Structure P
Amino acid sequence: MSSILFVHARGGPPLEYAVPRMAAHGEVHLLALAPLPQVTADTWRPACASVTEAPPSGGTALVELIADHAERVAAQAVLTFSEYAVVAVALACRRLGLAGPGEHVAAARDKRLMRRIWRDAGVPVPGFAEIHGAADIDEAFRRLTPPLLLKAAWSAGSTAHLTVRDAREAGRAWRLGRSVMASSAEEGYAELHAADEGVSDFLLEEIVTGGIRGWFADPGWGDYVSVEGIVAGGVYHPLCLTGRLPTVPPFTERASIAPADLSEPLQRRIEAASRAAVDALGLDTCATHTEIKLAPGGRDMWLIETAARFGGVMTTRQVEAVFGLDMIGMLTRELLGRPVAYPPAMLTGAGGSGAAGAAGSLVILAADRAGEPWSEQPRWDFDAVDWTDLLSPGSTIEPVRERSLPAGTPMPAYERAEGANTMAALCFLTARSADVLVADCTRIIEALPKALTAHLTTGASR
């Protein structure tokens, strides 16, 4: 049986979902660079041939750790689903002569390098400037049109993303952003291969005006989509689109939904844009998650970023539920050098392509749709909510145990600079159609502050 080394770090799909899908194609040896979720250990641990917890390390030492462990278990494939471990795993694969993201992996991780490559290749991106010091901030405001978005170049989950209107505000935000990234690094939510880069490197970019007019018929959708795919030996295979609810200001993701309720011609245009973007990065063999901002009118779009891994949290499960594609199994087989049946073109969910219903993941934040924090911080308790009052007939919801706080934990206060780091829980939903799922998620967001405490009020009145 083939031997697979899976490098676990923060982020990525839950182990209870991911590990059994890898184990269907070989022996999985798990190397943990982050704490393991014991709440689901009864599901993922029996699917592992071995489990090793590694002490924290970075740089060359981390690459050596991964490569040495791969040799110890005679791994024929090494992979990770964590944004923070992608670079280290890619370098280890190159050292071992195994298939992996390749020598250009940093282009799918460092947002500054990514934008330079896209700009030079004619891929549409917002205007941007790299920030290494205070003088760069002043120059950025002379050249770009404010307001601008400050981004940490190596961040994920909208961490350290702040909107700024002038150089003075940007200077304060840059200091706050570095502090947020340093705190995130202590929790393992930062680049593992080069921790200093993950904390210090930023860019400012123009905020392009997105809009769903000409794209979506339903007003509940957000103005950007993601293309999920796999690059195999340098050949890009776009697989499907996922849509979003509007982000929580400044740009924190709230919900991911499959399928994206767009016409097939519009999806084909997005597919072509994602192909140009991914091809320009020069990746070898890896998953891809490409985010695209939509402009009003159904014509223009801008590339936000591409990652050399699958979309976070429940994206892989959503795609399997809706399109029948086990993307984790497909990538595992590709890395092992086995045949993989890729769709001849991206699946669109239209024209009888086989999409079944809709599936989504909803991030539970203590903020309303406008990004205003809740006035009170109730305790998170999935079972305390009467979900039948919030869901449409036939819809379902379940908590993602690995991504949710224990019942009774106070909801973390929403902080814009912290982004998804203030998440209290993640829920997986299904519905009979994408528009129904959008309506369900919207209803939950509006009702949840009261729904979490309704049982207390009912109990007191008895």
Structure Q
Amino acid sequence: MRTTSASVYINGNWVAPRSDRLLVVHSPSSTEIVGEVPDANAADIDAAVGAARAAFDHGPWPRMRPDERSDAMRALLRELTDRADELAHVIGTENGTPQRLLRPAQVDNGLDVLRYYVDMAANFEVETWVEGLYSPALVRQEPVGTVAAITPWNVPFFLAMLKVAPALAAGCTVVLKAAPETPLNAYLLAEAAHAAGLPAGVLNVVAAGPEASEALVTHPGIDKIAFTGSTAVGKRIAGLAGAHLKRLTLELGGKSAAIVLDDADLAATVPQLIGVSMSLSGQFCTAQSRILVSRDRYDEAVELYSGIAAELPVGNTFDEGTFIGPLISERQRDRVLDYIEIGKREGAVPVVGGGRPVGLDRGWFVQPTVFRDVNKDMRIAQEEIFGPVVAFIPYTDEEDAISIANDSAFGLHGTVWTADIDRGVEVGRRIRTGTYSVNALSLDPAAPFGGVKNSGLGREMGCEGLAAYLEPKTITVPK
């Protein structure tokens, strides 16, 4: 499959770009070119923002009743559902996600998020009366304005929906800036929006690199920025947004810790730990890349996990049985390999993996790698690697485990594994993260998701996700 487009989607039409440069999309499995789209420049960004601005200031979308917007979004949901298999195939081609995960991890969860906000918009109350101490007040929830939605390459459609769905439900207009590595699925989203009949300018889609992305962030026509990506870029965006007092939601990096309590059934727990740490080749921000086990059960847990990891099938996206697919790029592969060497130099012991798999000469592959004898202060225990690399860290007791889990610059997600759910919840209360799971790694569209510390600002999903795109307005009246 090779998908080529000579257009960008602005103001409800496919239009010729101002830029004459192309983004070339490569298959991570084969390194072959699979598509080309325009590499938007500052002029394209200006046109997209201008369309979103005009649609917000003068168009019907912000002035519709929420249930009317819900009907329009439901049409978008139908169009995307009809394209679900195509979306899955395109995303697998772009970012190398193994076929078994394409529908559930890359597409279906995004559709669920859109469905959640379609239903929320259908029943949303724009105005409420407050009695007040001095005078009654009408409190209105109004859309924040124009939104720059900037998404990464690892789970592109799902992360786009975390921004686009609540923004549309609130009555905002959107410029979606797709990652240069994975623009093709965003173009499918634009096709669905066009077929669904969204009003012109409500959703505009471009793909671009850092320079044009910065033009989007600083554009005076943008009211809010919603970004998912690295902490370094998030800090840059926060600085730029702060200079212009733009509203901001940031979902950034993570270095999540899975705490295995002594009462956990290791035979049942370890296979699940494989899934929450190695899926998507470890290229997801909530990956449980630090696994904390008591010294009494440490050797047993490492042996069980390593035995499974050593047998995980590594292969191309669409090869049947593949569990570990390629990394997104040669640069990312080399970065992960560098971290593996750093771990060795620091004194951690690679039990399995540690290099490139034999027989996969094409594509950007790294063996699933398991380190033992990891000290909590080592770089492989503190820095986000974004690859199939797991660090096993021993702890002395529950207090020590909680201390190690909290000893991180990040605070996005975490898990605890135990036979006692109540005890797991109590541990979760003491871990400084924005999200936590007991005996699973789960996110739900109805519950807020986001991080603390270097993992971000604000929340996506749930009522909180909608509130991020609303501005409360108070109108007081005499008693």
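Observations
- Source structure (of P, Q) for mean count of other Cβ atoms within 10 Å over residues 159-166, computed value 20.4: P
- Per percent of Cα pairs over 31 Å apart, the highest-valued of structures P, Q: Q
- When mean projected area of the Cα convex hull in nm², for residues 319-414 alone is computed for each of P, Q, the largest belongs to: P
- Taking distance in nm of label points 7 Å out along Cα→Cβ at positions 63 and 175 as the criterion, the top structure among P, Q is P, with the largest value.
- Computing distance in nm of label points 7 Å out along Cα→Cβ at positions 191 and 399 across structures P, Q gives 3.6 for structure P.
- Structure responsible for -0.61, -0.80, -1.14, with log10 I(q)/I(0) by the Debye sum over Cα atoms at q = 0.12, 0.14, 0.25 Å⁻¹, for residues 7-102 alone calculated and labels P, Q on offer: Q
- Which of P, Q yields 25.5 [mean count of other Cβ atoms within 10 Å over residues 143-150, calculated]: Q
- Given -12000 for helix-only ellipticity at 222 nm (-39500 (n - 2.57) for each DSSP H run of 4 or more, over all residues; to 500), calculated: source structure among P, Q: Q
Every number in this text was worked out from the coordinates using simple rules, so none of it is lab data. This structure is a prediction, so every number in the text was calculated from the model and none was measured. Cβ atoms are built from the backbone, for glycine too; each structure is taken alone.
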